1. Work out which structure the value 20.8 belongs to, where mean count of other Cβ atoms within 10 Å over residues 73-80 was derived from one of P, Q.
2. Check the numbers for FRET efficiency 1/(1 + (r/R0)^6) of positions 17 and 57 (r between Cβ atoms, R0 = 25 Å, to 0.05) across P, Q and tell me which is largest.
3. Looking just at mean count of other Cβ atoms within 10 Å over residues 105-112, which of the labels P, Q belongs to the structure with the highest value?
4. Computing distance in nm of label points 7 Å out along Cα→Cβ at positions 9 and 249 for each of P, Q, which one ends up highest?
5. Kindly point out which one of P, Q the value 4.7 was derived from, the read-out being distance in nm of label points 7 Å out along Cα→Cβ at positions 41 and 265.
6. Starting from the value 23.1: which structure in P, Q was mean count of other Cβ atoms within 10 Å over residues 113-120 calculated from?
7. Hey, helix-only ellipticity at 222 nm (-39500 (n - 2.57) for each DSSP H run of 4 or more, over all residues; to 500) derived from one of P, Q reads -7000; which structure?
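No lab work stands behind these numbers, since they all come straight from the coordinates. Every value quoted in this text rests on a predicted model; they were computed, and no experiment measured them. Cβ atoms are built from the backbone, for glycine too; each structure is taken alone.
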Structure P
Amino acid sequence: MAADFLNISTYKFAPLTDLPALRVRLQTKAHAEGLKGTILLSAEGINLFVAGTPDAVGRMVEEIRTVPGLEDLAPKESFSSEAPFNRMLVKIKKEIIAFGIDGIDPAHKPSPKLSPHTLKQWLDEGRPVTLLDTRNDYEVKMGTFKGALVPHIDNFREFPEAVGRLPAELKKQPVVMFCTGGIRCEKAGPFMVREGFEEVFQLDGGILKYFESCGGAHYDGECFVFDRRVGVNAQLQETGSVLCWKCQTPLSVDEQQDVRYVYEKSCPHCHRA
């Protein structure tokens, strides 16, 4: 089946002003180009997931890059045979990624970024480093880096509390945090530095950029994505994973073979005998 739809995801922390007018401008452009997805705007920046024909997506990116502060917007790309979104939304939010901690300013006080190739090199060499997964448990369930430390949270707002449970010795050791596309680490990193962690890095571009640059080396499983594809593999291809209609738990192809998985009724995680 032809992969006709280009899917992009990207974000940028940069001070934005006149948000209502910008919302109308981007909504109008998106509809004119026949795009589907979500664009979040706030005074701290932009976060977007958009799909459409390659030409239409390209014109949308060009439009966004004319906004002061967003000139170097760098989307991550993948292709699919169907549009993974049902509609086009442009919203104004307090934060482009909800964290709930005041004083964290990724635009002016970011934590250091580590490129995918550098992380792979470190792991190839066996360098002593702790990989910290900042994602929610239901995302981690589908796959993560081998040996990664998982904080066991249900949503990102729980991350600050989870940091308080980390071993104290980590504050003196190198920690490389990662998430799907990098945006959560933009806030998690500076927060950890504020909490006394001395050597914190964030994986630039997250798991998706790592897949694009390095494939699946040192990674087990697939990566959860927040659209109808549910999961992608190290080649950024849709995996066939689905969400349970009842409990919204992501299910691998193997889990869908379980007798407790009944379409739109139950899965191995919510089945009641």
Structure Q
Amino acid sequence: MSVSTQKEKAAQLRQWHQQAPLLTLPNAWDAASARIFELAGFRAIATTSSGVAAALGYHDGQQMSRDLMIEAVARIARAVACPVTADIEAGYGDSLAEVVQTIKAVIATGVVGFNIEDSSKQGEKALIDVAYQVELITALRALAVELDVPFVINARVDVFLLAAGEPEGRFEEAVRRANAYLQAGADCVYPIGVLPSDVIANLVRAIAGPVNILGGPPAPTLPELEQMGVARVSLAGGLMRSMLSHLRTVSRELLEHGTYTSMSAESLSSAEFRSLFDR
């Protein structure tokens, strides 16, 4: 990919966070799933750390190597023409410098954005100190200037996911972290978790920038989220789980009944499969 094309994709992805319609991101786990999403008409594609890990035989949570993660992201980015944003978990590094090196390698694959988590992958999961995360996001924004690629930083806020602190204080802590990350240079913040409608609406009102919400049941529908002012919706590993469930149904029918009803339902034709990577 030429630098100019990557810059254009990055600028486009950033703009989509700032204006309607809602940016809905399906999360791909390999090149084939990415192409299916692109052919379906999605404007941009994200990767899923849990899905990529599962496809390679690992648990989520930076259990696969940094090199394997980058290789998987590179294959997805090469397979599609639309902008791709990568789930890089906490950055695969024990220091700020190591995380910055990870981002350099990820951007070199051609992606134009990434998620970065504010919880630790070492030992018991816990929130990272806000000051460190602000310093990291500031460094990553400086890296975008250095590389001359205005990549999109989606700063994850893990307060709800980890059920950190007392329940009555989680909303305020999530807002505090989100606004600090936006001020440091994040383009969007992602208070991840299964959240009720009233909490989502209050987050959108209290956070001074674009908000990413986790979609899929039992979350509000996409039109409802757009009406609340949500800027971006991610599906995380939900789409891969759905596909694996269908594969399980097909497998059981084959073994138990020897029939093909589930296998033929909603199946790609041979021609569609052969042309999947045609441009």
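1. Values: P: 17.2; Q: 20.8.
This figure was derived from Q.
2. Values: P: 0.45; Q: 0.15.
Evaluating FRET efficiency 1/(1 + (r/R0)^6) of positions 17 and 57 (r between Cβ atoms, R0 = 25 Å, to 0.05) on every structure, the highest lands on P.
3. Max of mean count of other Cβ atoms within 10 Å over residues 105-112: Q.
4. Numbers: P: 2.2; Q: 3.3.
That would be structure Q.
5. Attributed to the structure labelled P.
6. Comparing all candidates, it corresponds to Q.
7. That value comes from structure P.
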